[in-house]
Each structure stands twice: as C-alpha cells, then as structure tokens.
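In what follows, structures are represented as structure tokens.
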Structure I
Amino acid sequence: MREMKNIHTAQVLRERAVQFLIYVAVLLISAVFIWILADLARGGIAHLSWEFLTESPRDAGRAGGIASILVSTLLILLVALLTAVPVAWTSAILLVEFVPADSPFGKTVRFSLHVLAGVPSIVFGLFGNAFFCIYLGLGFSILSGGLTLACMLLPILTSTAEAGLRAVPHAYRMSASALGMTHTAALVHLILPAAAPVLAAGLLLGIGRALAETAALLFTSGYVERMPDSLLDSGRALALHIFDLSMNVPGGDMPAYASALVLAGLLLCINITAMKFAHGLQRRKIMT
C-alpha cells in the first residue's frame with residue numbers, strides 16, 4: 001500500500017513538473033513577444049500618425065508616410081495567396097484523399113516539398129528574376145514579386161494542409177460513407193471544416209513569411225516607392241522599406257520603427273481575423 005502511494009506521489013510530482021515547464025515556456029514566449037512589441041512601440045509610436053499611414057514617402061522615407069508601401073505590400077501578398085493557396089490545398093487534398101501514403105508519387109512530391117521548404121529565399125529571388133522578370137517579360141513588378149512569393153509559400157501551405165487533413169479522424173470518412181455522402185460532399189462539408197484550424201495556421205505561417213520577405217522581393221518586385229498603378233508596376237514591400245530605412249538611410253530610424261510597428265500590427269490583425277474565421281467556419285459547418 002505504501003509503495004502504491006509512493007508511486008502515485010511520484011506521478012503527481014512529474015505531472016506538476018511538466019505543467020511548470022509548460023507554463024515557463026509559455027511565459028518566456030509571451031515575454032519575448034511583449035518585449036519586441038514594447039521596443040517597437042517605444043521607438044516608433046511617436047512617429048506614428050494618420051498622415052504616416054496615408055501619405056507616400058518623401059526624402060528617401062525620412063518624411064511622408066508609407067501609403068504606397070502598404071498598397072504594394074498588400075498587392076504582392078494578394079497575388080501570392082491567390083496563386084499559392086488553391087494549388088497548395090488542392091495538392092494536399094490529392095495527397096491525402098486520392099494518393100496512397102506509401103506510393104512512389106506521394107513520396108516524390110513530399111520529398112520535393114521538403115527540399116523546397118529548405119531553399120533560401122535569395123535562391124527564390126534569383127529564380128523569380130530569371131523566370132518571371134526576364135523570361136516571361138514581366139520585369140520588376142508586383143506580379144513578379146507575388147508569383148515568386150507564391151513559389152516560396154507552396155511547400156509551407158501544402159505540408160501544413162496535408163498534416164491537418166491527415167489529423168482528421170478516419171471515423172469521419174467512414175461515417176460519411178455510411179450515410180451515403182459522396183467523397184466530394186464529405187470533403188467539403190466535414191473533412192475541410194474539421195481541418196480548418198490547421199489550414200488557418202498554415203495560412204498564417206505563409207502570410208507571416210510573405211510579409212517579412214526581403215531578399216526575394218529585392219530581385220523581383222523592385223525598389224520603387226511610388227504608388228503602383230497596376231500589377232505590372234514596380235513596388236516596394238514594407239519589410240524591404242524597413243530594411244532600407246534602417247541600413248541605407250541616415251536618420252531613418254524613427255520611420256523604420258514606425259513601419260515595423262505597423263507591420264507587427266498588420267500581422268496581429270490578420271492572425272486574429274483568420275483564427276476567428278476558421279473557428280467560426282468549423283463550428284458552423286460541423287453543426288450543420
């Protein structure tokens with residue numbers, strides 16, 4: 001009896017130790033995030049204003065705002081997502097639902113995705129410059145930058161979507177089959193909503209990488225600060241603008257801090273909106 005009590009006590013202590021380590025890890029991550037956000041706020045909130053968000057840069061970014069930079073950034077992101085998301089999620093559905101996991105084709109595709117995920121962004125930039133800018137004749141443009149980012153996002157979006165679809169219990173598919181649902185109906189109304197949080201998480205990872213990218217866009221979308229008139233115009237992304245202000249423009253520290261604060265706020269808004277949408281979609285679809 002005493003031995004069983006000792007075993008129970010040891011298990012309780014291990015569980016509490018694990019819980020303590022988990023709480024410490026969460027607190028450390030939160031502390032790092034708060035520290036970065038506080039540093040950005042301390043350095044840039046005094047420079048942040050409505051005019052900063054609605055005016056174009058002047059004097060190499062020392063004066064004016066980031067309106068044209070924001071427009072270029074959002075257009076590049078939109079092109080990248082509209083190109084990469086359908087291809088990535090369709091490929092993930094194909095790998096999970098229609099291709100056996102141990103088939104040579106499936107193994108080859110997954111190996112290719114792993115290789116692409118490890119390729120440095122500068123290589124994607126050189127590829128985008130050679131293929132989209134020169135070979136296809138798109139030049140330094142928002143379209144070239146967005147398509148290059150789409151190539152970078154494909155392995156992230158496909159791998160996370162595949163993992164999310166495989167995490168859906170097989171009982172969902174069996175139940176749908178027993179109810180007479182077609183494979184497509186089960187996929188649309190049951191499997192995809194169940195995997196929605198993971199799909200949203202992968203999408204957020206892709207958006208985060210796209211918004212923070214500099215090297216690939218330097219060779220494809222260009223360096224121009226003016227407001228773009230079309231997707232074939234050159235445009236400077238926000239991350240590239242921050243890099244230029246902090247490294248190449250004397251006296252550009254304050255605008256760089258303010259731009260970085262805007263970028264962090266933009267990421268926060270996108271993350272919160274996407275997660276709420278994913279959870280709402282999951283709850284509504286499964287309940288119906």
Structure II
Amino acid sequence: MFRLSDLYSDIIKKPLPNDCSITCEMLDANKAKLNRLLTESVSCFSYTLVLAGTQNVDYDDKKASLARNDLFIYTPGMRVYTREVSDDYCALCLMGDEFVTYEIPYARSAISASYFPAVVYSESKLSLTDCESHWLENRMREIMTYIGSEHIYKNECLDSLYSLFILDLLNVEHRFKKDKEFNGHTVDLFLRFLKLLAENFVSHHDIAFYADALSVTTIYLSRIVKRFSGRTVKNHVDRMLVMEASYLLLSTDNPIAAIAEMLNFANPSSFCKFFARHKGISPREYRAIGPFVS
C-alpha cells in the first residue's frame with residue numbers, strides 16, 4: 001500500500017516536505033477537484049478543515065456536504081472523491097502516516113479521535129464552532145510553520161504537534177459525546193488488532209486468526225471492532241487487501257495473476273471479482289486509468 005511518502009513521490013510527483021511522515025497543506029478548488037481513485041490505498045489519517053467555500057464528496061457508500069468550519073476525517077482504506085467544489089474553496093489538510101500515528105505519544109487518543117465521528121454519527125465529518133475551528137486551524141498552521149523551518153529537531157517537534165492536534169480534536173469531540181465512551185481495554189484491543197492486521201492481512205483473511213492471536217473470541221472481537229470503528233472485521237481485512245492491490249497495480253508491472261497469488265486469493269478470477277466489487281472497475285481497467293481522473 002502507499003505510505004504517505006509514496007503518495008508524494010510516486011503519485012503527486014513531488015517530495016514529501018523534508019521527508020516527514022506528517023505534513024499539512026493548503027487546498028484550493030483545483031486540488032479538491034482531483035478525483036483520486038487510489039485514495040483507499042493510502043495508509044494515512046487525514047483531517048481536512050474547510051475555511052471557505054463548499055465541497056461535496058462521496059466516501060464509501062455515503063455523501064457529505066462540507067462548508068466553513070466543517071472537519072472531514074479520513075481513516076485508512078476510505079474511498080473519497082469530490083463531486084462538486086466551489087471556486088472560492090479553501091481548506092487545510094493535515095496528514096499523518098498510519099504507522100507513525102500508531103507510534104506517537106497519544107496513539108490511543110489518535111485512534112479514538114479519528115474514528116469518533118463514524119461511530120457516533122455514522123459519518124466522517126464534524127461541524128465545529130468558530131472558536132473550535134480557529135483552535136484547530138492555528139495548530140495546523142503551526143505544523144506548516146515547522147515543516148518549512150530549519151529546526152534541527154523538526155521531526156520530533158512535528159510528532160509533538162501532531163499529538164497536540166489530536167488532543168485538541170479530542171477536546172472538541174467532548175462536546176459531541178453522549179454515551180459513547182471507550183475504556184482503555186477497548187482502545188488497546190482495537191489498536192492491537194489494527195497492528196496485527198497490518199502485519200498479517202496478506203496471509204490471513206479470516207477473523208479466527210485475529211481472535212486467536214488476541215486471545216479473545218471471534219464474537220467479542222467482532223463486537224469491539226464494530227463498536228469502535230463502525231466497520232466489521234471483514235471490512236477492515238477487505239480494505240487492507242484493496243489498499244495493497246491498488247498499490248501493486250499502480251506501482252508495479254506484476255501480472256494480475258501474480259498479484260492475486262501474492263495476496264493469497266484462490267485464483268485470479270476470485271481476485272478480479274473481489275477488486276471489482278470494491279472499486280467498481282476491474283484490476284486491468286484500474287491499472288489503465290491510473291491514479292487520477294478529472
């Protein structure tokens with residue numbers, strides 16, 4: 001799958017600023033109009049705060065209309081593309097590599113904050129007050145300042161600022177909370193599941209493997225994963241497979257049959273059906289179109 005650095009070097013065709021695993025950019029209407037077919041193959045978390053204008057996006061099987069002070073949260077494996085965007089659109093987008101996110105000081109908090117809207121409201125956006133939006137905007141601009149600096153401890157500062165952004169976001173989300181609280185054991189189990197999944201999804205597509213490895217029953221793991229992320233274990237496994245398949249199709253010349261074998265599918269036919277079901281087009285068509293369409 002594409003790491004954040006791969007997205008920049010291989011697809012956007014520019015280096016990730018200072019080889020950081022955390023970055024923040026200003027988006028305008030032109031950037032927002034790009035429909036990225038590879039989106040669900042990028043293993044990062046991202047947070048897009050709309051400062052002006054409007055944007056209508058499709059993500060997974062849902063739609064969202066974004067306007068000023070709306071925060072849209074992308075979690076790894078989500079498929080997102082823009083349907084409409086106003087000419088005056090302006091937004092800040094903070095992106096953190098998935099695996100770096102798991103290692104920051106407040107990793108549990110990052111996971112909680114990122115999945116919170118989907119769990120509580122079955123959508124991936126939060127509508128903020130002016131004060132909340134201003135608070136997060138300032139933190140994102142601070143991150144941009146460090147990215148462009150010559151600070152000798154830049155990466156360490158960015159990790160700390162990313163953690164502070166997550167804590168700021170959790171503070172904002174506290175206003176939205178009702179009866180959706182997650183105890184430490186629940187968060188730890190989900191985080192361990194995500195790490196285990198990243199290491200084993202190619203070889204193990206079945207829930208029983210993950211339940212056994214985590215020393216819980218399949219029923220309990222299913223309930224925790226669904227409650228915490230709004231997705232089933234199978235959804236998470238499928239998303240990882242789609243991410244990796246998309247990456248291999250775009251970044252290698254491997255035959256489709258070879259990719260099917262690499263991802264442990266029974267045969268190329270079952271892989272093609274799986275990919276088409278999730279992407280809407282065949283692997284061959286996806287490879288021919290490339291990562292961006294206008």
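Values quoted throughout were computed directly from the atomic coordinates according to the rules given, and no laboratory measurement underlies them. What you see is a predicted model; the values in this text were computed from it and never measured. Cβ atoms are built from the backbone, for glycine too; each structure is taken alone.
At a glance:
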| quantity | calculated |
| --- | --- |
| Among I, II, structure where P(r) over Cα pairs in 10 Å bins from 0, in percent as derived comes to 6, 27, 36, 24, 7, 0 | II |
| When distance in nm of label points 7 Å out along Cα→Cβ at positions 31 and 87 is computed for each of I, II, the largest belongs to | I |
| Of the structures I, II, the one that -15000 was derived from, the read-out being helix-only ellipticity at 222 nm (-39500 (n - 2.57) for each DSSP H run of 4 or more, over all residues; to 500) | II |
| Structure with the greatest value (metric relative contact order in percent (Cα under 8 Å, 6 or more apart), set I, II) | I |
| Read-out distance in nm of label points 7 Å out along Cα→Cβ at positions 111 and 223, computed value 1.9, structure in I, II | II |
| Among I, II, which structure scores highest (criterion: mean projected area of the Cα convex hull in nm², for residues 159-214 alone) | II |
